[in-house]
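Engineer: Structures incoming, each one as structure tokens.
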Structure I
Amino acid sequence: MVNALVPETAGRAPGPRAAEPGAGGLDRLRRRRRRQTVVAYLFLAPTLLFFAVFLVLPLGFALLLSLSRWSGFDLGDIDPVGPDNFAALFADGATFLTPVLTNTLLFALGTVALALAGSVLVATCIDKLRFQGLWRTLYFLPIVTTVVAVGNVWKYMYEPGGLVNGVLNALGLGSVAFLQDPDTALPAVVVVQAWASLGTAILVLTAGLKSIPGTYYEAAALDGAGPVTVFRRITLPLLRPSLLFVCVTQFLIGLQSFALIIVMTKGGPGNATDVAALEMYRQAFSYGDWGAASAAAFVLFAVVLAVTLAQLWVFRRTGEDA
């Protein structure tokens with residue numbers, strides 16, 4: 001009886017024919033995955049080609065130029081010089097470290113400080129007003145206006161007979177040569193850059209304020225917390241992700257600023273508003289020293305990377321996992 005119940009094939013090892021269906025299915029699965037991979041890369045090919053042509057190749061060429069001397073005309077004239085271009089940037093008497101790189105950092109710091117403080121204040125006020133869409137649109141208008149137009153309007157406003165000095169005179173104060181005085185030229189341009197950056201920062205912070213649950217404010221009101229305490233203990237901590245985004249983006253914009261400065265001051269008076277991007281432009285297109293310009297670009301990239309990583313580290317230390 002026992003033998004009758006046992007199938008005839010129970011004691012036999014599986015032969016080659018029994019293993020063939022599983023092996024064939026695995027092969028078909030592998031072929032299908034390979035086809036899917038090929039199709040995926042074919043769809044990605046235009047994007048990968050775009051990045052290769054407009055990012056990887058220029059980056060590699062810039063790295064080559066940073067280690068060479070080239071006037072910008074004949075590729076056969078590229079003369080390798082090693083790290084001499086980088087050494088020249090920081091040599092005694094060079095202006096790249098001071099005042100160019102110093103002005104760049106001060107410009108970025110001032111822009112971030114003013115834009116962040118102004119956007120937090122305005123976004124908090126807008127969040128309590130009616131017709132919020134209208135106010136956000138008004139504050140966003142400078143973003144959609146060209147930098148050349150913004151720079152020229154503010155340039156005329158800073159003139160001795162302009163609007164800003166007119167207000168100062170009406171208050172009983174003397175006129176100030178904002179863009180002609182080396183002590184006031186950089187702060188004057190910082191104010192314009194911060195004002196032009198308010199729109200984006202306000203939109204980001206307004207969205208962050210909308211994401212804060214109202215139950216926190218209701219609980220604070222029941223506990224008798226004042227507006228300052230609510231803002232410091234509830235609003236600011238919960239706005240930290242938005243504040244991080246605004247800080248990083250505004251700092252990047254400030255470090256790479258070029259158009260506004262060339263429109264308003266062209267780096268003057270003297271070197272008072274000369275920044276890294278403007279110096280790169282001059283070295284390449286005015287002096288024909290593409291090697292120095294490329295070396296300065298990589299130094300600026302290193303500064304931007306270091307500042308961004310430092311900001312992320314600070315926000316992580318204060319409790320935001322960015």
Structure II
Amino acid sequence: MFSILIPTWNNLPYLKLCIESIRRHSAFDHEIIVHVNEGTDGTLEWVRAQGLRHTWSRGNVGVCIALNDAARLATRDWMLFMNDDMYCLPGWDLALEAAARPFGDTPVYLAARLVEPLDTGNELVGVANFGTGPDNFDEAGLLSYAKGLGFADRNGVASQPMLTQRRLWHMVGGYSIEFGPGMSSDDDFLMKIWLAGCRVFRIVGSSHVYHFACATTRRVRRNKGGRTFILKWGISQQDFMRDYVRRTASVDAASLPNVPRPSLKRRLKRAVYAFGRYPTGDLQAWEPDLPRQIVMDSAADQPVGTE
């Protein structure tokens with residue numbers, strides 16, 4: 001049904017839980033594709049032993065390159081990006097498939113509803129603490145809790161794990177590597193699919209995924225993605241989300257401009273940012289020798305068995 005892309009970076013206990021939950025709680029046969037960043041904790045050996053399709057890199061190449069590398073192996077019409085610190089709850093894929101089916105080839109961005117253990121102030125995320133990691137994960141309690149979950153869909157919003165057409169992904173070039181290692185790459189992807197005609201942004205209320213939250217991002221040196229976004233597009237992430245993505249829930253999408261229009265204030269801010277070293281400064285600080293981390297070996301991503 002879906003090609004599920006999972007980038008991971010020395011996060012094996014989380015990855016095992018994530019893939020186990022997909023296998024146990026999915027109604028459909030999904031294609032799981034993992035990108036292993038570094039993998040010195042045994043991840044690469046485990047992925048190969050599991051017969052999972054995979055790509056890998058010598059070091060952490062960031063989420064953008066990892067996703068793009070894994071995406072070339074995808075064969076299903078729908079692709080789903082999932083973090084390795086997520087746990088799928090029963091019925092998660094049934095709900096997403098039912099939501100996706102009516103759209104066919106119409107560009108669409110769908111997401112599951114996340115449940116997290118800590119309240120981060122994100123109104124799109126449910127809060128219920130069933131553990132902050134594999135060591136204290138209350139799986140039985142979570143599964144019991146999930147039986148009573150039921151929420152209406154929310155339009156004009158975007159979250160993860162996200163589902164979209166494989167054709168749309170490749171049409172816009174996947175994730176943009178100037179946002180490496182990854183902060184604000186999601187919003188940049190939203191802008192790109194907006195320009196390609198996507199006007200449906202929805203969290204499917206009956207699809208639920210537990211998210212341990214930030215198991216990888218708290219270990220990485222963050223890029224200043226908001227500055228890169230405004231330098232690239234002229235408009236800020238906040239303005240784009242408020243004035244375009246969120247408005248798809250309340251107005252006729254045909255009335256919204258095909259190309260978002262930055263305000264004078266944002267254009268001036270962009271001019272100020274242009275004097276800084278963005279994104280090159282961030283890229284230099286994060287990984288000054290990215291090519292050394294990339295594995296250009298066609299045999300490296302061949303599965304040992306069949307997923």
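Readers should treat all values here as calculations from the given coordinates under stated rules, not as data from a laboratory. Every value quoted in this text rests on a predicted model; they were computed, and no experiment measured them. Cβ atoms are built from the backbone, for glycine too; each structure is taken alone.
Engineer: A value of 36, 19, 14 was computed for semi-axes √(5λ) of the Cα gyration tensor in Å, for residues 133-268 alone; which of I, II is the source structure? Display every interim value, and only then the final one.
Structural biologist: On the way: I: 36, 19, 14; II: 30, 21, 14.
Only structure I yields this read-out.
Engineer: While we're looking at this one, here's another question. If you rank structures I, II by FRET efficiency 1/(1 + (r/R0)^6) of positions 165 and 245 (r between Cβ atoms, R0 = 30 Å, to 0.05), which sits at the top with the largest value?
Structural biologist: The maximum falls on structure II.
Engineer: Work out the source of -9000 here, i.e. which of I, II gives that when helix-only ellipticity at 222 nm (-39500 (n - 2.57) for each DSSP H run of 4 or more, over all residues; to 500) is computed.
Structural biologist: II
Engineer: For which of the structures I, II does the calculation of mean count of other Cβ atoms within 10 Å over residues 45-52 return 10.0?
Structural biologist: That value comes from structure I.
Engineer: Work out the source of 54, 37, 17 here, i.e. which of I, II gives that when semi-axes √(5λ) of the Cα gyration tensor in Å is computed.
Structural biologist: I
Engineer: Out of I, II, which has the highest value for distance in nm of label points 7 Å out along Cα→Cβ at positions 181 and 213?
Structural biologist: Numbers: I: 5.3; II: 2.0.
That would be structure I.
Engineer: Here distance in nm of label points 7 Å out along Cα→Cβ at positions 29 and 253 was calculated and came to 3.2; which of the structures I, II was it taken from?
Structural biologist: Going through each structure in turn, the value belongs to II.
Engineer: Starting from the value 14.5: which structure in I, II was mean count of other Cβ atoms within 10 Å over residues 85-92 calculated from?
Structural biologist: The structure behind it is I.
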